[in-house]
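Have a look at these structures, which come just after this line.
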Structure I
Amino acid sequence: MSRYTGTVPVDDVIRWNSDATQRLLGFTIAMGEDEWREPTPLPGWSRAHVATHLARDADRLRGVVEAVASGAPQPPAPTRAERMADLEAGADRDGLALQIDLDTSAGSLQAAIEKLTDWTVPVTLHDLDLTVAAVPLARLHEVCVHHLDLDNGPGADAIDPAAAAWLLRWVLDLLADADLPSLRLEGDSLAAELGSGGEVRRVSASDARLWAWLSGRLVASAVSGADGLQPPLLG
């Protein structure tokens, strides 16, 4: 596994992901057609774009899990052009089609995950060499971070602290090679170094707030010591 994630508590992460998915679907099912077209913090993306992205992410991760289960090679990741074509085509659908796609793709991924018994098989996600145990964690991040994009509700502070601890570890892995100044990050569950160059800046907050800030979804003023530093948006 990678430096920060370590041995993922798969059963817990699967449960957190199921709960987060149900909260997301409970929010989106109440949205009207005009609300699906509203913009999000992601440049050029409406809520319909975000929903489509989440559904295709579930499909991609399901492909990884099913390859592991069958002993087949991991399927290649789609090209950027393929991802954008799927995104634009999907975002043109009506709200009912978007909701059905979100629900069925998430359910299919969950069903594939529940069939796995060996979580030690190597996989590659986001150019990181991991094991398949990281798949539920990667999905938990996607569901939680994009729920923030869709909803201006309670935000990161509503995330279960135990889940937030693992979300923070995941985003630290994603940003391991990011162009950031030297940071000393101090959360509830860990302290970590990130970035390089210049005087080390100490940034502290709850795990959930550090995760949201590092994902580009929380303003710097919401964490202690960030002083105007805003990491890029993570998809």
Structure II
Amino acid sequence: MTSRDPGDWRSLRIAPSILSADFAALREDLARVDPEIDWVHLDVMDGHFVPNLTIGPAVVSALRPHSDRLFDCHLMVTDPRRYLEAFARAGADSCTVHVEAHEAAAALDDARALGVRAGLALNPDTPVESVLAHLGTLDLVLVMSVYPGFGGQAFIPEVLDKVRALRQEIDAQGLEVDLEIDGGIDVTWAPVAAGAGATVLVAGSAIFRAPDPRAAARELRARALVP
């Protein structure tokens, strides 16, 4: 198994979000945490679907030669179909679109046709039922535990019921689908989210804004693995 493989969907993966890294030193920040992470989470925002602008395919392409980790691109954009090919060409390994976005189901088909992993995200106020019909066609489900748009927000505990419901359904259907959670994940919420059934933990501020980001990533994993 190479490091760009997604890994065992049943095991815990740590995916730091570069949204909280130093944009003037992204390569260095990624190298610093690399020994303690599994994926790299790249938050893409269009200023329309969410009230913020972040990175595009050019940043993914620039970082790709400097990391062998799986690039987990979270497309918080209104029309993901316009951008999927560009991100795939740039080196994205996985592209997650929002169920609330335009033509989300068609975007999932596009992602698979492009040879990248297909993920579906849902916002904190979106019913979990909105993604259940798609589970059999997904590689990943992402539960947002904050309202998307900005890093550093506080975890919304109510979303844990969605994580539990998705874990139950994924297991009941015998699906190999990664269950990811993103937003406010730190050493307090990591074990709670993992206990609810999440297997991919996205953390930004808790890692990159810590005094020692590598140690912070190591501690996050250790805390999440505590029963």
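Here, each number is a calculation from the coordinates, and none is a lab measurement. The model shown is predicted, which means the values in this text are computed figures rather than measured ones. Cβ atoms are built from the backbone, for glycine too; each structure is taken alone.
One of I, II was used to calculate mean count of other Cβ atoms within 10 Å over residues 76-83, giving 19.8; which? Answer by label: II.
Computing mean count of other Cβ atoms within 10 Å over residues 28-35 across structures I, II gives 12.9 for structure I.
For structures I, II, calculate Rg/Rh (Cα atoms, Kirkwood Rh) and state which one comes out highest.
On the way: I: 0.95; II: 0.92.
The structure with the largest value is I.
I, II: which one has helix-only ellipticity at 222 nm (-39500 (n - 2.57) for each DSSP H run of 4 or more, over all residues; to 500), as calculated, at -16500?
Numbers: I: -16500; II: -8500.
Structure I accounts for this read-out.
Quick check: 0.4 is what I get for distance in nm of label points 7 Å out along Cα→Cβ at positions 60 and 92, calculated from one of I, II. Which structure matches? That value comes from structure II. Quick one: mean count of other Cβ atoms within 10 Å over residues 12-19 came out at 23.5 when computed from one of I, II, so which one is it? Comparing all candidates, it corresponds to II.
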